[in-house]
Structure I
Amino acid sequence: MAEFTGSPTGAGRRVAVVASRFNETVTRALVDGAMDALVRHGAAFDDIDVYWVPGAWELPLAVRHAMATARYDAVVALGAVIRGDTPHFDYVAGEASRGLSEAARDADIPVGFGVLTCDTMEQALARCGGEHGNKGWDAAVAALETADLLDQMGGSDED
């Protein structure tokens with residue numbers, strides 16, 4: 001039985017980081033974590049582009065446009081949706097997640113999912129560099145690992 005595992009190798013890879021400006025205190029820290037992870041794993045700083053969208057709702061569309069350029073080997077999507085007093089949270093969080101999943105599937109390019117869905121700002125702060133680490137870092141590493149694994153697997157649906 002052959003077994004394969006991706007390695008978070010950034011050398012020679014172009015990566016798009018697409019981030020939401022909403023809850024920018026949190027998302028700026030997520031972007032910083034993602035950038036740190038990408039560079040520490042060998043991606044050249046000049047091979048990383050950061051795109052800012054208004055909110056998590058806009059992430060899937062911007063991710064699709066980044067993928068359509070054919071410039072990127074992976075994309076990292078970052079945002080923070082914090083529960084409020086209305087069902088708005090459920091719609092935004094669910095649709096952002098669904099849209100990012102569909103974008104990755106349709107374009108056959110890995111998308112690191114770094115969209116926090118938290119009940120409180122305190123929970124979000126704990127996940128953007130606090131006691132629960134930096135989920136931007138984690139999303140970037142996951143995107144690199146998946147890109148490497150796909151390279152090992154070879155081919156694509158279009159072959």
Structure II
Amino acid sequence: MDVTFRRATRRDGEFALEVVDRALRDYGMNALLRSSDRDLCDLEQHYDARGGCFELIEVGGGVVGVLGWRAAGEGVFELKKLYLLSSARGRGLGRRAVLRVIEAARAAGARAIVLETSRRLTDATRLYTRLGFVPVQGCAAASFATLSEECDLAYRLELGDGGPAR
């Protein structure tokens with residue numbers, strides 16, 4: 001499968017929002033520009049300027065998902081966005097995307113990755129736990145210590161010498 005991770009710019013924000021919203025609707029949810037998805041309004045400010053990256057995931061030239069991560073401070077990275085359209089799920093793309101973030105975090109010298117998600121996103125939570133992420137609360141959740149109604153779970157992956165199998 002020919003997969004490309006293409007760095008997004010401000011011009012891609014509306015398209016990224018559409019992908020996120022379509023993916024969330026499969027689980028009875030919507031994108032929320034006033035809270036958890038406001039980063040999509042200016043991708044470069046929320047990702048590039050904070051030591052991260054926001055990418056469009058393309059297969060065969062068509063966009064099938066989004067991936068965004070950034071530094072959260074004190075040696076921690078945030079996996080902020082990972083959404084795939086239903087047609088792209090179950091093909092190993094989510095795993096490839098998370099491994100990409102793990103490699104970027106390690107290359108930047110991070111010691112952990114945190115993320116927040118919803119318990120409704122069962123495929124995502126299953127992927128994260130298979131890759132070694134564990135549920136956390138409070139200070140272990142770093143920037144996600146305070147969860148919202150829509151994002152009610154936080155996970156953390158410690159980046160020791162080992163890590164998930166490739």
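Derivation of every value follows stated rules applied to the coordinates shown; laboratory data play no part. No experiment lies behind these values; they were computed from the predicted model shown.
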message = Comparing I, II, where is relative contact order in percent (Cα under 8 Å, 6 or more apart) highest?
response = I
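Where does the value 1.01 come from, among I, II, when Cα Rg over 2.2 N^0.38 Å is the thing being computed? Provide the component values of the computation, followed by the final result.
Details: I: 1.01; II: 0.95.
Here the read-out was taken from I.
Tell me which of I, II gives 76 when you compute volume of the Cα convex hull per residue in Å³, for residues 25-64 alone.
The read-out was computed on structure I.
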With log10 I(q)/I(0) by the Debye sum over Cα atoms at q = 0.12 Å⁻¹, for residues 1-56 alone derived as -0.35, matching label from I, II = I
request  = Supply the structure label, taken from I, II, corresponding to helix-only ellipticity at 222 nm (-39500 (n - 2.57) for each DSSP H run of 4 or more, over all residues; to 500) with the calculated value -7500.
outcome  = II
